[in-house]
Structure P
Amino acid sequence: MRKVFTVIIAFLIIFAVNGFAKWQFVKNFPDDNFKKPAGSGSHGIAVDPDGKIWMMFYGNTDSLMKPDGGKINTKNVFCWYPDGTPAPWNGMKTFTYQGNPDTLLWSGRGLRADKDGNILWSEFDEVIKFDYKTGACLNKITPTFNTSLCQADADAEGNLYTAHVAPGFAFKVFDKDNNFLINVIDKVPYYGRTVIVAGDGLTAYAPRYSSFPGIYRFTRPDVFSAFGLPDTLFKGMAGTNTCWNPKTGRMWMDAGNLDEAPVNKFPGVNSSYSAMTWYELDLDTQTVLDSIAWVLNKPADLAKASEKPRGIAFSPGGDTAYVACFGDNYYVPIQMFVKQKVKVERMPVDIMPEAIVLHQNYPNPFNPTTYITYDVAVRADVKLSVFNMRGQLIKVLFDGMQIPGSYRADWDATDALGMRVPSGVYLYRLDSNGYSKTMKMTLMK
């Protein structure tokens, strides 16, 4: 029996769907052929204020000839514009600091854009700062000799915060001239691969992934005071990389992987985070606000996968995400996601739908915008996608939970990157609770 839906005057107008718009996988970045080296993978990613994407590998990616004819292994700086074309210094393996030549020799340990947009390149026991506009070296420091660093960070004043992978070493702060200022803590517990700091320098975070995984938060009342003992946030989240989203101002961190950073292993705490997933965190309420899940590559068997989160960074506008993994060379180590921007609205109805139904788009043919309507009978996850006639995904219009009702999605003939698609016939498909239906529509220009 159909249920009569009472429409309240306040809801006589069309109203937007509530809930999170999901992140849509766009492509491997910069392309499907970027795979190297074997047994390595990415160990950090950053995006500068111009939108350029910087990436480091853990292992060797290049070499130099020595005067005696021998060879020395090196690393490279990888840097691309958002369209995937290389920056002038892409592939750089040597640089000059204070008038002296230097070489990228050591294993990658973490990458981040500082508050000015310059790139903090952590390799083994050094942090190198590169000018994001020119690729030139601005600074270099060795916080603790011959001890492996983790991903570093800097506050708004340019003070550098460094820590190490292994436990028992200090979480240190240096000023922009490399003078030591203070220890956040003399001995950091457990293993970790990242530290991150608030812009004002009053709160520093040391996520740890072993033994008692979580985010260890240190605070102080002012920049002249010592940091207090930490409290532990998001227990069970075994994160290895962090960043701030420039749009929301919130921290993002992965929850762990299927290997050395197992998720949900904090003793006595029942957590349910997902491995291979980055989360947006509300640090005040300790709640998860959003997430991005890595698209697993071959092998399909999760137990055999060698894909471990090692980096996340956002475009200056915060609506494009780049995530990176460390592991083997059977996959591209960078994936690109965009936040859904399609307008999906719930329509006012007198009678609630009894079944899920996909309707013909209108107008059809269309130029440049068409409207796709569909009905949802029960609360369910719904996915509405557009494909070309070769079956290639063009854009996901909606992917998330919806309550019963009739909905309308607008498609403006653009792909996931916002680029106009050519005229022709396209397919749109609705999937929900075992229901799947595909229909055709025609774009004319």
Structure Q
Amino acid sequence: MRKFILFSILILLIPFAAYSWMGAVIPAGGTVAADSSLTPVDEFSGELVQSVGQAAALLTDADGGDGTAVTIADNIATFTGYTTSNFPFGDAVGDIRHGDLIAYGDNYAIIKGLVTSGDADTITASQAIAYVTIKDGSTAPTAASNSAFTIYRQFTGGSLWESNTGNTNITASHELTDTVLNDSGDEDGKLNVIFYDDITDTTRFDIDGWTTSITQYINAYVASGHTYTVSNAVNGLTISDQYTRCGGFILSSSTNKTVFLDTDTVGVHLYGCTITNGGTQIAIAVENTNTSTMYIYNNIIYEFASRGIQLDDADATVYFYNNTLADGTSAGIYNIAGTIIAKNNIVSDTVNENYIGTFDAASDGNWSDDTYDTGGTNDIKSDDAGWDDVRYVNQAGDDYHLAAKSGEDAGPWDNGIDIDEDANLPITTDFDGDARSASAPDCGADEI
């Protein structure tokens, strides 16, 4: 729970899976060897998968012949010739992961599943075997036998992914041929875009121009154990396409809105992000969304120069659950026009009121360190009898995880309402992917 940045968020409403690999446990000495009892599977069930990292450099290469090599038969790629000192598969930054591309000759394959000796107790030999397809998510790649290869991230930045500009070191045509995910073509379905490498990308990126549906949409998230920071003066992230899911990013802006939900954001989910604004603007702005319903949850929003979140769209509905908002120079949650259903949020240390505007009658379980709330029966505010203040792990160091409870009865600990079976947005895990209490969850993004 003390990992400040990344998390896997499992939530019943979202068709989202934790795609992190298990760490490879390799015996001392020995080489990677094939084992027929260990068979990888398509961990994305036919969906499309792409990887994004900032470095264009190769992750690993192999010379073929008697050295490291790959053999591909049907959808199975077997890597041989590695030792414990050069094993490139695992969870660390720079390791080979889901969505990465294997280039061999004029051909390519995309990794959609992987097993190593650490993935099964019955496997003792060091090995790496991958489930691979081409870009359509299902077709087997061209066969290879003991072949030389290179492996790269498919894209080298969020903005380059959005413009469909692949890694310049890859010569094979691996990019999708159109942006329509919901027709009957070969490159349709849910598109999983996985971000890696603990880097800061100074170019904003927009998710805009895709044609999606409730089952065929963009699922962009940061891999477990990695961070991906987007820091740009204008916006960190703009979402304008229906049903998009974005999770795990660190987002900041210095002169404009950090996150902008705009134009057509029906069914958009924004979760598990760390969001700040160092300029004069709003951390999350929801405007002109074309009668959209959005879901924003388990985010840490801090040091915002204007509002933490502002809704200014009479036709929009926002479900705003279990977020932590702190250290803002204006209001925390500000509803100018539209419908906000706020549950189990923390708002603290703002200059103006923590909660401003009209909140839907279903709002409840929110905590405040001033005298403003959403009007919910179980809201807690500073003029309530016995009120206790929030304590964070290291507020001065921007760590807004909750400090351990120490006898407080009316703080944010254990005082959220039960929403694990919420009809609109069931919340069962926190910012870090840790399980929440089913009956008495903590308010805010973090669960002790």
Structure R
Amino acid sequence: MAWSGELQVEYALSRCQAFLDEVSRLKESRFPYEHSAMALERMRALLREWKRRLRNLGPKSPTALVYKDVEECLGEIQLRLPLLGFIERSTNPRTAFEVYGPLLRLARTLLDGPSGESSDQLLLVLSSEWDYVPHIMGGVAGLDGFVFLGLPAHEAVNPMLTTLAGHELGHCLWYRRDCDTEWELRVTDEVAGALTQYWSDFQGEFREYKDRDADAVHMDAVVYTEFVYPAVHWALAQCREVFADFVGLLLFGRAYLRALAYLLSPGRKVPRSHRYPPIEDRAQYLYDMATACSWAMPHELGNYTGLYPFHERPLRDPRAAFLLSLADGARRSLTGHLWTSARRFVDESGAPTPNDALTAEARCLLRLEVPCGKPAGLADILNAAWDEAPTLSGRGKDAGKARRRADSLSELVLKSCEILEYEHRTKGP
């Protein structure tokens, strides 16, 4: 006689086995770096444990436990299935594998510091995503220490966009340093202060509070849950993005500015996102901080914010727009502190940053069609390549020539990354 949940357990076991079979098939692939295979092995162990748990269920198992385990197992499969596709694409030659070694060392230094106390824990899987922008995944349950970095599939072979990984590593650094804990308190104070300052505007939008005193309402749990918390949540998300931009700028200098403009300019006329600062604000912050660092700015970046003429459309809901204005205000007031924090973390880590003299030397070599290695680092080489060809294509009769030059520079950058890797393996840091 069938017991309650037996059929669902059989279904789940079958789907679990299908996942494990796919892992076994992928394990036969030739991975350019071992971390992809290690991620597969970690997921196989997790799903084997779930399979064991499901097989231990039987007629005497509580019905609630049966359905709970089935639901959680299927949730694990749903969570990890996209990672299988991501790992499979990590074997695709469209990915610029040559940058993997230098990028991995940069990530380990940034996140674990010069002492490298836990550097072996950071495992990088570099792949491509069918998405318009780079994407990073970290902190996946059961895959502690893994960072999955995906570049846009149609441009993953282009090493000059590697600088965009700096933004994604900035997100990793934020979580590694547990910045949410500190910055949520700061953001909450800013939002609460702004609410008091603009209390009359708040009453205009939220008429139910027109007779309430600001100080009394601050103690109201309903006000916090419905109004303060959303603004804090949005502001904190925006602060993460600004911080990540600053880390990308510190790691890659003006090459980061150029790659970001290549990816996001001229902006998009889409509804405003709660979680991201307007692109014109991001551009202004980056330009201001780059100027403060006294970096030499090429002419095409002289009006950096002008590269983003299209602005997002404001929210139509006046209540949501008011709350978003509180979030924006909190983020703006904390921008300088975010820069200070990002710079301190990068300095403490000992991560290499761009050097104008080394960039100039690398540019001379690239101009002679010669790849370069140490003492130049990854950031110096990428800045030199961007300096040599600030755009990736030309127009009119120059289009073919510019495209060939861009392709040649990409090959030189990849060769230079190979030299960096060879020198590291044979001569050490």
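Given a value of 37 for percent of Cα pairs over 37 Å apart, calculated from one of P, Q, R, which structure does it belong to?
Working through the options, I get structure R.
Could you figure out which one of P, Q, R the value 3.4 for distance in nm of label points 7 Å out along Cα→Cβ at positions 269 and 293 was computed from?
It must be structure R, since only it matches.
Rank structures P, Q, R by distance in nm of label points 7 Å out along Cα→Cβ at positions 189 and 325 and report only the one at the top, that is, the highest.
Q
Since every read-out is calculated from the coordinates, none of them should be taken as a lab result. Predicted model only: the values in this text are computed from it and were never measured. Cβ atoms are built from the backbone, for glycine too; each structure is taken alone.
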